[in-house]
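Read-outs: derived from the displayed coordinates by stated rules, not from any lab. As the structure is a prediction and not an experimental result, all values here were calculated from the model.
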Structure P
Amino acid sequence: MTIATSPLGKQANQQKPLSFDEFLVHYGGDNRYELIDGEVFDLEPTGSHEEVSAFITAKICVQIDGKSLPWFVLQRGLLRPSNVGMTAFRPDVAVVDRDELTKELLWSDQSILTLGSSIKFVAEVVSSNWQNDYARKVEDYAVLGIPEYWIADYAGLGGTRHIGKPKQPTLSICTLTNGEYEIRQFQGKQSVVSLTFPDLKLTAEQVLRANR
């Protein structure tokens, strides 16, 4: 992700941080932006980025439908953690528990989620500002209690401490254990292991090369 520019061409890296309400006014109608600690970031929805996101969505939907789960996939909905100020994440893929939505006070009017209990799974497809996906979101998604978080780094952009050396396309799967994520990396023809969707029959390469 990169610092956003507004439709008027002005940098969104403004002199003062934006509040959540200000973010909604200026960027709430455009699903390519999110807010982190008052700073606006562009999600960079390139064609390759969107193809990987769409592939994950399609495979997850098959699992949800096959098990008749009361879940659905929300793409680019806003997640405003109630315990974090001036922040509104917009996951590339989020699996929402329909049964939990009665607790979401902003959902019916604004399609905004505030509770981690509403979300069963999230995935982020890595763009240039990979630090947010590998650091900040790992911490905040764990605090929210989201059981599983995928980081799909199809271009191998992350730091070597996250994906190893030499850098290569990597799918990192974060599984919540005792309030913290345990992270496993999958590359090449390694079979993906998901606790949320144990019947997934995918290799890392299939996910990461979905744009080819």
Structure Q
Amino acid sequence: MLKIGITGGIGSGKSTVSILFKQLGIPIFCSDIEAKILMTNDENLLLQIKNNFGEDIIDPNGKINTKKLGQKVFYHSDLLHKLNSIIHPAVRTYFKQWVRKQSFSPYIINESALIFEHDLYKELDAVIVVLAPEDVRIKRVMKRDRLSENDILQRIKNQITDQERKQKGNYFIINDDINPVIPQVLKINAQLIEVAKQKKPKMRF
């Protein structure tokens, strides 16, 4: 079984692409969703975040207010780095456990915005990069999240560039609202199934 990543900058549409792969029967691990679940259910993780970022990010139900937490960290790279250093090891551990249960599939996908930033790609067999022009990405996120353009630009600044993603990626999907995405997904799916048949990847977990 191959372990494949999907990544892309904010607003690139990597979640949309992941849904298309899921419709083809490919198991998808969404790191962002799993991180939010862990922050809700893992008491040790919640305590670490509260101790590092203050009581004011905890809502009346004792859960993390992710909007307040996001406002704290996205304009302070040191705080964002600290948050990631707490959350990502826990998500990575859970991903390894999840992978062991997916042996029926020729490949699985880990969707994460930070595959390259946190060296997760070194534990994967290949990475699919979803690309879209910055102006398209900004419009999508403004509509989706009701964020200001300045907030979105700050989040883009906290991520690596598409040029860096191109240098490290293996497969590429153009999601610019012009090129059809489904044919690109079908082509990569066929290629990965063929690779999975021909190659027995080294066990990494």
Structure R
Amino acid sequence: MDDLKLIFASNLIRLRTAAGMTQAELGEALSYTDKAVSKWERAESMPDVAALVQIARLFKVTLDELVSPQETWRLPVTEKEQQREKRRVSWFIILLSLLGIACAAGLVFVILWLAAGWVEWRIFAFTLPILMTTWLTLNSCLLEGKGNRYLVMGLVTSLLVTVYTALIRLQNAWQLFLLVVPLNLLVWLSFVVARAYRRRKSTRSRVEEEAR
């Protein structure tokens, strides 16, 4: 019985801390006092069957797992861990897509070089807007648009680079780069204004709901 208390106490501490709960918060959720939870975690006592069922449901584990050594089961994945894993997968998809586009550009370059003897480095410059557009689209879909302002600024810059590459034979083509700063500043300000508008709208909606 003492071994069972120790196993349960160890599991309860692990589950509670993984969920970011205090003893008082756990006790409140179970309609027990924090002193009762403290006794459980010190292996001085064990809750009754009804409380064990509540604990198992609260932490989404089985009763068997609750009273089994930790080496025999895994903790349920927390929301934060799920978000971290989702972010890793999203970045993998983004990087794989960008690498695929870069490889396609390289393949076209090599084919033109070998088949027609045409060494055209501008292919890589023309690929930049495609890369930035793809990155921006995937970032909006997979990462909720975090950092989109920088990607839009990169897209604007890549478009100027593409136009410059196409007009490179013109004498004053370099003057296109004078537009980099004002255009990117315009993009930055647009995102700032849009963010301020969303905050204001959200605040107004919250005030209206409270007024009701």
Quiz prompt | Identity of the structure behind 13 (criterion: relative contact order in percent (Cα under 8 Å, 6 or more apart), calculated), options P, Q, R | solution = R
Self-check item: Among P, Q, R, structure where helix-only ellipticity at 222 nm (-39500 (n - 2.57) for each DSSP H run of 4 or more, over all residues; to 500) as derived comes to -6500
Solution: P
